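Q: There are structures below to look over.
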Structure I
């Protein structure tokens, strides 16, 4: 289970909803560095998905987006409504080929924060979730100079202390 206090602290930090969205938005026919994120293991099709790119550094991973941008660090965000059926893929541009930390939130109510009780979360490289947020290196993805595919498996709370992929 991810430490609730850590996740709630991250959700409580003031954020600018549109920050990083223009920079993160893919364009039709784009051939530059981007991440094509296939999202699997969704609990349902309610709400929105939010993918965010961070520097692959523990102090910056899941840090306040306003702080990252003001310090000239990488932060990209894509927010998309879930399709009613079929595969779910998000495309998020990055500034250059390299290694980044990736987080994907399934905001089931459509709100900006993260509800430990309702929402789902997944990370690049699909680390096993423990009692704290994963290290940036364990949520890292390598993005090539062209759109690069990756898969993120969503995790949800189940039971009192369990947090992981849904059992179907």
Structure II
């Protein structure tokens, strides 16, 4: 499989899983947390599909496309190992949807990071909330869900609290 094929699988899976998660949590109150802004593609997708919803972005430093940059009031800047615990103190367990695309191209390194960040993410989810991740996560209290139609196994993961 080429790197282009892997990228396409990841993008198609990400869109299918996000669309599924937005539909599943549409009736829930609470904010959405986007972990990792990058150039802002998924943030833009979330914003366009959920107008009026509070979407907080966690990022070290914002470098996104201008059309995909959240208002500074919705930017939580810094290392997620620090900002996620701070967000729990600020918000509590209220997120209806959390999306994470924090990993790089090294799967072993991504796995180590996922093991560290999973316990920081889990307490932020509201009961019934969903976590969508580009990497397998490690949760004690969340159930992994089957992927929706169109998603490629191993390219995206969904968990429910």
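Q: Assuming 1.7 is distance in nm of label points 7 Å out along Cα→Cβ at positions 25 and 57 as calculated from a single structure, say which of I, II it is.
A: Going label by label, the one that fits is II.
Q: Additional query: One of I, II was used to compute helix-only ellipticity at 222 nm (-39500 (n - 2.57) for each DSSP H run of 4 or more, over all residues; to 500), and the answer was -11500. Which one was it?
A: The structure behind it is II.
Q: Given 13.4 as the derived value for Kirkwood radius over Cα pairs in Å, for residues 49-120 alone, which of the supplied structures I, II does it correspond to?
A: Answer for the origin of the read-out: I.
Q: Comparing structures I, II by relative contact order in percent (Cα under 8 Å, 6 or more apart), which one has the largest value?
A: Going through I, II one by one, relative contact order in percent (Cα under 8 Å, 6 or more apart) peaks for structure I.
Q: Here FRET efficiency 1/(1 + (r/R0)^6) of positions 65 and 145 (r between Cβ atoms, R0 = 30 Å, to 0.05) has been calculated and equals 0.75, so which of I, II was it run on?
A: Numbers: I: 0.75; II: 0.50.
Label of the source structure: I.
Each reported figure results from applying straightforward, stated rules to the coordinates on display, with no laboratory input. Owing to the predicted nature of the structure, the values given are computational and were not obtained by experimental measurement. Cβ atoms are built from the backbone, for glycine too; each structure is taken alone.
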